1. For which of 1, 2 does helix-only ellipticity at 222 nm (-39500 (n - 2.57) for each DSSP H run of 4 or more, over all residues; to 500), calculated from the coordinates, equal -12000?
2. Out of 1, 2, choose the structure whose coordinates give Cα extents along the principal axes in Å, for residues 106-161 alone equal to 37, 23, 16 when calculated.
3. Compare percent of Cα pairs over 25 Å apart across structures 1, 2 and report the one with the greatest value.
4. When relative contact order in percent (Cα under 8 Å, 6 or more apart) is computed for each of 1, 2, which one produces 25?
5. Assign the value 0.95, calculated as FRET efficiency 1/(1 + (r/R0)^6) of positions 82 and 154 (r between Cβ atoms, R0 = 35 Å, to 0.05), to the correct structure from 1, 2.
6. For Cα Rg over 2.2 N^0.38 Å, for residues 146-201 alone, find whichever of 1, 2 sits highest and give me its label.
7. Taking distance in nm of label points 7 Å out along Cα→Cβ at positions 26 and 194 as the quantity of interest, name the structure among 1, 2 where it is greatest.
Structure 1
Amino acid sequence: MFKACIFDMDGTIVNTLASIAGFGNEALTKYNCPKIDLETYRYLVGNGADQLMRRMLRTVKPGFTEEDVRRLRTIYDACYASDPLRAVEQYSGMKELLTELHRRGVALAVLSNKPDDMANAVADKLFPGVFEIVCGQTPEIPRKPSPAGALRIASLLGVEPACCLYLGDTDVDMKTGRAAGMKTIGVLWGFRTREELESSGADLIASTPADVLKIFESGMAE
């Protein structure tokens, strides 16, 4: 029986693609670089802000340096901090899923590669009181796909990793959950494809948030 669900944030509980692209392009403009189209950002996100900066610069500024990464990240963080909820939307059916899981006594948590303060700002505003733990990227915990964050959350919840379900929309998430010894659900409403999720070892696939409840009800998540 699963006692806890750990969710990725971007592309899993909230649609932040337009938000990330908007802040990314604002930062690029301020750094005298061209903008990147929205759909390209779909494949740039997922490994934390520093990696996002590198991928953005690789797209628009061949031969960039780590100093470019540092400077662009500083600009990006300032833009993001000015309005963390800009263009962020809950996925349809997500509130209902979380409410029902909570009603069933399932502990709920978030593990994101988004900077910790920003992850908490989004969760606090859109899902107040829903998650017992929200863990974003910090210097103390390696970013996903390291299982360290997922294992820390399980420990804080007092739940064995094998009794945790991990949900996410990218290969990074599937690798994280598997490395932590958790069963994984790849979600198709996010940023990536079924093929990516299946090839990276998703145990189950959900097309909509309602499918997650069906998985529980069918016993497939037990």
Structure 2
Amino acid sequence: MLEICVDDDMSRCTAEEVARLLPLVSAQRREEALRYKHVSGQYCCLRSWEMLKHQLIDNMQLSQSEADERMQEWQYNEHGKPHLKNGPYFSLSHCKEAIAVTISDQPIGIDVESIRPAKEELIARVMSEGERRELSELSGEQKDRMFTRLWTRKEAIVKVQGTGILSFEQLQGLLDESRKTMFDSNDHKQSSALKVESIEKEKYIYSIAYGKLHCFGA
């Protein structure tokens, strides 16, 4: 199971809509939303909760009350990645252009970003040598879109890993590492089934990472 929902109708990002959504979410999510200083952050926090709830109802055949009960209190790992006590796996992301929510029966990560400038200082810190070479051959919007695509793919991977971004340096070889053949402690050959896909829109790009390792024997 893999379900993705993206909402890019940001015309509803208003103080009135925030006021409507606040009493509909869990107390925990309400508190998180109100930590944002601006209406845009509050709206995205609340709307992503609502989108996740609808995904549980539509794709897991949960009733309204069952979905509410499951979402009353999220749990977090040591790096702050949220999860539901009784599943499924889920991931949320938002930017000024869109909100993205996904659920799956296996670890999942999603990241959505507005097309962002490819600043040389940031490229040097988060991109591998090969990625820097690719970006150096582009300019203007093409370069910005390539940078944004690579960034969302890297962030989706650290989300599926459950760590989040621990340092910029962590991101440099991340895409290369995700493609490597790996070996377990018994030297059994493994192939990473982690998949990373990107969807490009006019003003934003989102990427999803999902999957797990499968053993193919000696």
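No lab work stands behind these numbers, since they all come straight from the coordinates. Model, not experiment: these values are computed from the prediction. Cβ atoms are built from the backbone, for glycine too; each structure is taken alone.
1. On the way: 1: -14000; 2: -12000.
It traces back to 2.
2. Numbers: 1: 27, 26, 14; 2: 37, 23, 16.
It was calculated from structure 2.
3. On the way: 1: 36; 2: 45.
Comparing 1, 2, the top value of percent of Cα pairs over 25 Å apart belongs to 2.
4. On the way: 1: 25; 2: 18.
This value belongs to structure 1.
5. 2
6. 2
7. On the way: 1: 3.7; 2: 2.7.
Largest one: structure 1.
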